[in-house]
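The following blocks contain the structures, represented as structure tokens.
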Structure P
Amino acid sequence: MRYTENREARYRLPNVTTMEKLSMNVSAGEGAVLKYNDHVLVTDHAWKGFIAGIYEFIETLDEIDGGECECRLNLITFPEELFIDGGHAIAWAISQASK
């Protein structure tokens, strides 16, 4: 599996994954995986702050025999910037995904 790493935060996100797998890997209570239109936004508590990432769907429900949480995703944005909390991380991700 290939990853993209935020070295400052000492955190890695997989380049290709699913919502289901992301949900199993973020911190309970501090992380979040959210569908936002045709994107999936992720935040989690890392070593020195919170990370944010944005994924796009690379499979559709018509291509798989399952739910949307099982569709494959491709990581499109994972900034080096760290955020003070998960809310700020998701706000940044929403602003980027809305462009």
Structure Q
Amino acid sequence: MNSNNRSDKLLEDLQTIISEAEVLLKKSASPLGDEFKAAKERFETTIKNAKEEMTRIENIVINKTKDAIQTTETYVKEKPWQAVGIGAAVGLVFGILICRK
């Protein structure tokens, strides 16, 4: 779960950076030199690619999460008592760890 929180935070940070960069590009529309225009175009391309990559990664994460949920549901339906036993064992371990403090 800690890894998921970091991934979510990274995606949020990337979305913020992209949004701020888009605002900056729109505000810097004043005509300057050719080098600046070329750099601006490369930057816009980079932002577009980053957005597409974020969307691709987000779809992968969503699909993997759906697969994990489906697998878990299937396992619990096929072996409900084993699922209860695993849940009880996990609860016992957490209880022992909490009581140690």
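Any read-out appearing in this document is the output of simple, stated calculations on the displayed coordinates, not a laboratory observation. The model shown is predicted, which means the values in this text are computed figures rather than measured ones. Cβ atoms are built from the backbone, for glycine too; each structure is taken alone.
Quick notes on this structure:
- Which of P, Q yields 3.8 [distance in nm of label points 7 Å out along Cα→Cβ at positions 34 and 58, calculated]: Q
- helix-only ellipticity at 222 nm (-39500 (n - 2.57) for each DSSP H run of 4 or more, over all residues; to 500) from the coordinates reads -5500; which among P, Q: P
- With Rg and Dmax of the Cα atoms in Å derived as 23.3, 71, matching label from P, Q: Q
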